[in-house]
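Values quoted throughout were computed directly from the atomic coordinates according to the rules given, and no laboratory measurement underlies them. Predicted model, so just to flag it, every value in this text is computed and none were measured. Cβ atoms are built from the backbone, for glycine too; each structure is taken alone.
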Structure I
Amino acid sequence: MPASSEVLDIAIIGAAHPHVEYVLSEIAVRTDVRVVAVADHDPARRTELERRTKTPGYADPNALLDAHRVRAAAVFTEFSLRAPIVVELLRRGIFAIADKPMAVTLAQLALIEETLAGRNLLTLLLEKRFYPVTLALRSVIDSGQLGDIVSITATGPHKLVPSRRPAWMFERSTYGGILADLTVHDIDLALWLTGYTSGTISGWISSTPAAGTTNFPALGRAILACDGGPEFAIEVDWIQPEASPRHGDYAMRISGTKGRADVLFAENRLLVETATRPRREIDLPVGASPASFVFDHLARGETLQIAANEALRATRIAILAQESAANGGKPMRWS
């Protein structure tokens, strides 16, 4: 890891998704990390990245990597283009910071894992781990107030507004699928909160298209079963009402043998009730920005809070859920 007096040089590859702001906003408030080059095959997006970062831009990521020595690169391309770029970064020994989903097929993910070869050169920007409500929930669970976890039910409604979405989102080959995309966060949270390491996943996808589309599924559901443990239900959709002031009313209910917790992500509230105490709202700690953890690791030597194996696992299970749905809901093993 670089010494505290050194500056970490990184690249940004792609700006096909607004999550690129996670890195841009983090860089703006740090002095130990800087962007030295950007790449995007789309000229308009590339020009905007150049303007925001005041760095040279490239149409070809490989041309960037040949011209600049970087320690890490953050990838925000169209979903299906991410895995080949991550593989090339790993091949060159460059730390890959991937937005979710970092792969849309099991074959893509297998190539990432093969190239990674056990090195901790990869992470996934799973920002829900660092929300104040999530950190408070982890403390409640770890304290034993809820007892043994019996079930977790998560809902993830998203506002689509098709006219504001890029065309690539509506192509199966570039998007990947509703379960491969939207379930990643809650799969990761469920396993991070409970510690289970194997089980099965089953998926179902509605045949009803989202409003304003012809074949873009409105809703999907995944059932994540843990060996010797609980079952988690994860529902995601693209039908958050357009008039809603929020992009999505994400929520999660955790039920245990001694109590229950309700997480209202959009409202930043955590409600807990147990066998001995009535329902109460929990005070929340300070959260963290989505990309701070990886730069704290790379620039300061802190422990990487989302390790490569966790990034691979959440991605794999989400893709398996998509595969399960395509096979009539057949349960798929994960570990």
Structure II
Amino acid sequence: MDIRMYEYPLAILQEGSLSLAARRLGISQSALSHFLSALERQLGYALFERSTRYLSPTASGRNYLLTAEQIVAVKRQTYHAIEALENPYTSKLVLGSTPHNGAAIYSSIFKEFSPAYPKIQLLHREGYMKELTTALKQRQIDVLIATSGNAPESGLRFLRFARQELLLAVSQHHPIYEKATPLYGEPVSLPLKEAEDVPFIMAGESTTLFQLTSAYFRQFDFSPTIIFRTDNVLILREMIQSGLGCGILPATHVYAASGIRYFSLEPRLWLNTGLLVQGNRVLTEPERHLIYLCYRYTVRNRTHPHFFMDPNEPVREILKEFEP
């Protein structure tokens, strides 16, 4: 089933650039660029903005990519069902994630994990962090792609891969845009009190981003003027891009957007990236290998200046086991 017209644009969306998407797809960057241009001519509209280093979807592109995600998911589910009939699995491993970055990681590591463990069915469950964390505690999920502050919830263990800075993002339509840091520029800091009267777009209460920023705001007695909340970080970014207000975003999402600048907070605020597992779980060899593949994906795909690889001790032990 050839659905490259959906798979290739999705890879570009998930990676944020043609070079990273081409590497993931196993083709040259020029071949992917020609493919995208031909597809856009066939469709009659552009799928991505090309004004910055990171590609972000146009309004028409977002609609196309939503449909593409559904078609690719149907293909994956169909192939899994056929494979299960021909080669019955003896066990399963469930990887949980939020809809955006987690799905990109799953699609990338599936092709490496499945041949190594053909009798283990690698499943993917999507949702928002609050419901996924509950599912992990109830053993409905084995490993959860997650972000965290400094301490995970009781009964869970966080395997940290990296940390990235949380930035105050503003669009080119915002009055303080000219004072903010351009991408790859020298960071400009902004005390929170200077943004007290600025309209804020906030993450929803079920997200780790909300928990971190709310605690930070309370610590410094900051009460933002909140005009919109959402659990979806992509919607959060789009609302900021449209100029409706400023907001706190992970650095990865700032660098994946066009028309956005940022401020570093004083003091800086960090978001840990990694995996959650049950606190008392003894990890099997396939589970440790899955964790290694997730870590390796993170290394390959997080290269902007505000993202630092910083594995904790349990992850370093897994790396020793699988690194060549």
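A value of -9500 was computed for helix-only ellipticity at 222 nm (-39500 (n - 2.57) for each DSSP H run of 4 or more, over all residues; to 500); which of I, II is the source structure?
Of the options listed, only I reproduces it.
If you work out mean count of other Cβ atoms within 10 Å over residues 33-40 for I, II, which one comes out largest?
Evaluating mean count of other Cβ atoms within 10 Å over residues 33-40 on every structure, the highest lands on I.
I, II: which one has FRET efficiency 1/(1 + (r/R0)^6) of positions 273 and 297 (r between Cβ atoms, R0 = 25 Å, to 0.05), as calculated, at 0.10?
Only structure I yields this read-out.
Looking at distance in nm of label points 7 Å out along Cα→Cβ at positions 41 and 313, point out which structure of I, II has the largest value.
The maximum falls on structure II.
I, II: which one has distance in nm of label points 7 Å out along Cα→Cβ at positions 57 and 201, as calculated, at 3.4?
I
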